[in-house]
Each structure stands twice: as structure tokens, then as C-alpha cells.
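There are structures below to look over.
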Structure P
Amino acid sequence: MPITMLFASDFIGARYVDYEKDHRVLAEAQLVLAERFGLDHVSAISGPGVESGDCGGQVVYPEDGPPALDEKVSLLRDKAALSSLQPPPPAAGTRMANRLQAIRDLVAATGGKLIVAGWVEGPCAAASEFRGLNRVMLDFYEDPQFVHDLVRFVVELEISFALAQVEAGADVIGIGDAAASLIGPRLYEQFVWPGEQRIVAAIHQAGAMCRLHICGNNAPLLPMVARLACEIVDVDSLVPMAEARRATGPEQVLCGNVDPVRVTHDGSPGTVREAFKQIHKAAGPRYVVAAGCEVPRGTPLANFQAMVDFAHNTAP
């Protein structure tokens, strides 16, 4: 279940800005890639700023690169703006509605033969997109009540967006909370974990599964992550897989962990296979094959094929 965005867009020769903004391009890229390589899932994940952009935040779109958020003009650079901020319903937001339609496209095209995955931002990632990453990191110390208020706001938005994706047909909702790895376990438990728990519980109540993705070294957070009861927990390459297994217990399904740059992009098919062999040994049978984070643009097709072949040819 690799995360593919730029890699998928390049595979069909599409501009990435079109992949981001046009559900037809995203769905085509995901479907072509899944068919060519025999993937087990297709995903409507795209770049940052989906939710915050639909709420009025400024998102910069390079012609052929991922969108960027400019902290100097972040939506909540003035904290007072939070009290009057009214998010649109997901179906009325430009990029949120586009993701919903991408899920419908993928569901219709796969007919239940592949897992269809949606995506939402986690509380820490969403808060940083609305407020600005550096500002929100200072807010944890300078204005903790504001952080609680901001997290409460984004959690309600993400639950609404997640449930709309489940209604559109998503089997799994990925929760991307990259910024959470930048804080320690005390702040995570106090500010972020309760919000993640609410999102996970809402998705489960709607009948879908959860895949939690926290980029970076989140090893200190993993014992609390395990308590979320997500069906899948991604492990980035900065965390030793054996340590992740000890922290989350024998029943947690773990995913990824292979270095997406040094191994997936820069390695050879042989080094890709060997890396997955070692990680699978450390993870045990409850493991899903993927890179530790997004498969980078320019990854050799032979390396990507080696990853898929390992999944298909390795007994659990």
C-alpha cells in the first residue's frame, strides 16, 4: 500500500497541479499504477492545504510540484480570526469536493476489487496549516488554551471531511499528522492524541478503517499511538522497526519503514528487496509493504517493482 502522488502523476505524464486539482487525473494515475504493478489499493491522497485552502487559506501551486503553504500569510496568523472562522461543508469546498469525487471515481472503477483510501489531516498537521508551523509550536507554550481551541476546531472539520469520504465509498481513511513528530510525548498526550482519538473513533463508527501516518521520528509517541486502535500504523524510516514493534505490541499492523530516498529512490532492486526482508523480519507477519513515506518522484520503476514483488512473493 505505497503512498504515491508525484510518482503516480509522473507515471501517466500528467502535470502535478492537475493531479492535485482534477479528480479525473488523480483517479487515472492511481488506477493505471495499480493495474501496471498489481497494487492492493488506490488512494485519493494529495498535497497539503486541502482543508485550510477551502477555508480561505492561501495555497501556492507550482506548475509541476507539490503545493506549498506560506506561513507569512497563513489563515490564522491572527489568532483572533479563529472565533469567526466557518469551514464549508466538505461537498462545498473546492479541493475537499474534488477528493470526494476522486473517491467516487475510484470506487466505480475498481468495483470493490481494490481498497480505496481517503485522507484527512491529523490535529497537529491541520493546526500547523491553519496557523503556521512555527507559530503553533510557540503557541504550545505561550497560549495553550488557543491550541486547545484550534485543535477542537480542526478535529470537527476533519471528522466531517472523513465521514464524507466514507460516505463516498472509502474503505480506509488515512490520517496524516506529520507535525506530531516535532513535539514530545507530553505535548502530544495533552494536545494532539485526544483529537486523533476522536477522529479515529468517528471513522470506526462510520464503518471504515484507519491508517495513521506520522512522518519523522515518532518513536516516543508510539506507545500512545498503539492505544488509538488504528488498523494500520505507518512507521517512517527514522524509527527502527524492531522498536516500533515493541512499542505497539504484537497485534498492531505496521506499514512501511523502508527509507524512501536512500533505498527506494537511490538503491537498486536488490537493495530494495534486502531492506524489505530485514524490516519484515523485525515487524513480523502483521506488516504492510510500503516505503516509509511517499514514494519519491524519479524512483526507478525497477525499484518500485521490486517492492511490489516482495509483497507478492513473501509468505506472511
Structure Q
Amino acid sequence: MEERVESWKPHLLGFVLPVITVAGIIQGGWWAFSGFVWAVGICPIIDMVSPKAAPVRNQTSTKPWDALLFMHTIAYLSCIGVLLWQADSEGFGLPLVLGGLSVGVVGGISGIINAHEAGHRKKGSLIWRMSRLNLLMVLYLHFTTEHNHGHHRNYATSIDPASSPEGRSFYTQLVMTLPLQYFSAWKTHKEKGLGFVQNPIFHGTMIQLFLIGILWYYSPAVMYAFLIQAILAIILLEYVNYIEHYGLVREVGEKHSQMHSWEYRGVWSRWTLLELPLHPAHHLKASLPLWDLRAQENSPQLPFGYYTSFWIALIPPLWKDLMRKQIARLV
């Protein structure tokens, strides 16, 4: 495995999406769909032709990397602000739906992937609180509990609702994982002696319902726009969960290794998704920040990047056949 030195600067490419999204919504009409078209139409092509590389860092300061996370939050909140402004100005219509879908993709990346990284930082720190704000904007506040305390302990096992066994379609996984992760997060706090009203998941649910109620009271169109972007962001999160451990089996209690997560080294997926494709390294040590993640020598490799795999995963027979061959190579 050949490694190459990389800086933080290529990660600025991740801001192309929110810029296109804001510009498209302001332009109006079909232009509001620009962010979605860029992310799911053009990025898969770039993903397929981009080179692969195993990165190492020689940075003297981590401040630019943390700044990237804050910038992603600002970019996401800006997209939401412009979307809700459009909804308030023009009411419910096709441009609102198209804009909501574009912002939803931004929410899946600048919101949730960002929150995933920041949610592993010190609880109560500014960057950790930023991750909570991001998750509130996608109505998924229970994610931090379930991901940090459930998924990282149980990933690739039969008891992890976020991991998918071989042969399960993305659609089946989506229907199953949404309630199971919520109740798993609830159970985590319940086992600590936090009853119904004391449970932080209950608090988060009430806050989210209150937010939706406020938006509805102000304007149903504004609420619909907010819900569209949040729902798509959640779907994209669960798509990522689906592919990251698909078909990889670890017995409950078995020591985890780099063989229990799929890796992808394509630079476009890495640079625009905050190094999320270097997933085996993240699971080997969850506290490692994104700039310290390294490609693992013998980790399983996804055949395509995250953008390209999205379309394949939407066609279950194609995805299952592709991954069956990939899994067979691991034996």
C-alpha cells in the first residue's frame, strides 16, 4: 500500500455542493434542483474516475481541520435558511420540493457526516454542541447515543440495527433500522437508570416535535420544506450505514478488526465526505479525528465509491450480486 502526503486543502471541494445548492434555490424554478443533480448525478461520475490514495498528514496545526467542520455547519445552516426563505416567500410548490431535496443532500454531508465526526469529540465542548445542532436540523438527535454507545460496540454483529447482513436490501434495512436504532438509544439511557421522563432520548424527541410545531405554526410550507430536507438527510445516513458493514460478520463479543468495515480510497469520496470512506480506521479507534485516519493494509475494499454505490444499492439484485462477489474474495 503506497501512501502519499495530503493537506486539508482538497477537503474544500466539499463546499461545492452547498454553494451550488444556495445559488440554485435563489435562482428559483428547476435551478433549485441543482444541488441534488450535482451530488447524485455528477459526483458519481467524478467518483468513478478519481484516483485512489492512502493518505498521511504532516500538518503542524489541527485548527484548519476543525475550521472545516464549523464551515460545513455554517454552509448547512445557510442552505436551510435560504430554503425556508423560499418556502415563506413562494409557498408550497415544485421549487420547494426540489430545493428541499438539494438541501437534504447537504444535510446528509455537511450536517450528519459532520455531526458524526464532531460527535466523537469531548462531550460539552463547542464542537460537540455543534454536532447536536446539526442533528437537530435533521431531526435525528438520538444518533449520537446510538452511534457512540451502540453501533461502535456492536457493529457488524447480528444485534446492531445499523449493520446489514448479506442479502438484505437497502429498502428492508431502512424500514428496520429507523425504529430499532431509536429504541436502542432509548434502552442505552434506560439501563443507566434514566426513566421515561428523565431519558435524554425523550427530551430530544420533545425538542424536535416542538421545533416542527413552531415551523407549522409559522407556515405549513416552511415546515414541509424543513421535513423534506431532514427526511432525505436521514435516508442518506442510513444508506451509508448500510454499505459500511454490509455482509461482514462479527460474532457478538468477538474482537473487532479492520476486516469488519468496508474501506474505499477514492479521493473524491474521501475529500468531499470528511474521510468517512476510511471507515475501518475509524472503528479501530473511534477517538481518532479525521486527519489521523489511515488506510488499512488488508481491509475489505468497496468496488465503487459512496456516490456511485448509492445508485447500485437502489437496485437490490445488482447490489447483492456485486457485493456477493466482493465478499467471496475475502474468504
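Here, each number is a calculation from the coordinates, and none is a lab measurement. None of these values were measured; they are calculated from a predicted model. Cβ atoms are built from the backbone, for glycine too; each structure is taken alone.
Thinking only about FRET efficiency 1/(1 + (r/R0)^6) of positions 138 and 306 (r between Cβ atoms, R0 = 41 Å, to 0.05), which of P, Q has the largest value?
Q
Here FRET efficiency 1/(1 + (r/R0)^6) of positions 42 and 154 (r between Cβ atoms, R0 = 30 Å, to 0.05) is compared for structures P, Q. The highest value is that of P. When Cα extents along the principal axes in Å is computed across structures P, Q, the figure 55, 41, 36 traces back to P. Can you spot which of P, Q the value 23 was calculated from, given it is relative contact order in percent (Cα under 8 Å, 6 or more apart)? Comparing all candidates, it corresponds to Q. Structures P, Q were shown, and helix-only ellipticity at 222 nm (-39500 (n - 2.57) for each DSSP H run of 4 or more, over all residues; to 500) at -17000 was computed from Q.
Each of structures P, Q was scored by mean count of other Cβ atoms within 10 Å over residues 162-169; the highest score is held by P. Given that mean count of other Cβ atoms within 10 Å over residues 66-73, derived from a single structure, equals 15.0, which label among P, Q identifies that structure? Going through each structure in turn, the value belongs to P. As an exercise: FRET efficiency 1/(1 + (r/R0)^6) of positions 98 and 298 (r between Cβ atoms, R0 = 35 Å, to 0.05), calculated from one structure in P, Q, equals 0.20. Which structure is it? Only structure Q yields this read-out. Taking mean count of other Cβ atoms within 10 Å over residues 34-41 as the criterion, the top-ranked structure out of P, Q is Q, with the highest value. Comparing structures P, Q by mean count of other Cβ atoms within 10 Å over residues 106-113, which one has the largest value? Sorting by mean count of other Cβ atoms within 10 Å over residues 106-113 in descending order puts Q first.
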